[in-house]
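Each in structure tokens, the structures are laid out below.
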Structure I
């Protein structure tokens, strides 16, 4: 993709992906789901997950899978509020860009 992805857009995509999993989801799966929209490495994703956790948008829990602990991420109420803000801002932004590019 030729367009750069800013931090806010990456946060919005990660929150949307995590919110789609009722019981939470784990890092590798989040990476794969985010890659449907943008190219991202796990080394880029994990700092985003930690920051969103510090900002109380995500919470974590560990689950044993095949004898190993796997860290799961769940969206918090604060994270849902932030995601809703991102969604409304995205709708306005994308509509304006589409108008400028002659698509609307």
Structure II
């Protein structure tokens, strides 16, 4: 299980559009066989900050996700909404185990 946290800072005027585009991407991503979880989180104290939490079942799944039409649409749609380049950090699942969700 590979978990990726993607940190995004959005321009204030683009928050609602980013939420909408990201929610659509998350719904479509959850239909992918290699995606176990795909959450879009918005910071309560600073609503321009988001974290995407992506959990993949296989090492190949992130590349397969990035090859989908819905990811390309999201990437292109939100590119100008970001206040700074997004940052991602990859994690390995330690508990409850490697069996997945």
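Distance in nm of label points 7 Å out along Cα→Cβ at positions 15 and 79 was computed and gave 2.6; which structure, I, II, did it come from?
Going label by label, the one that fits is II.
I, II: which one has helix-only ellipticity at 222 nm (-39500 (n - 2.57) for each DSSP H run of 4 or more, over all residues; to 500), as calculated, at -18500?
Source structure: I.
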| Among I, II, structure where relative contact order in percent (Cα under 8 Å, 6 or more apart) as derived comes to 46 | II
| Given structures I, II, which gives the highest value for distance in nm of label points 7 Å out along Cα→Cβ at positions 71 and 87? | I
| task | For semi-axes √(5λ) of the Cα gyration tensor in Å, the calculated result is 28, 15, 11, so let me know which of I, II that is. | result | I
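Quick note: the coordinates plus some simple rules give every number you see, no bench work behind them. Small disclaimer: the values here were computed from a predicted structure and weren't measured. Cβ atoms are built from the backbone, for glycine too; each structure is taken alone.
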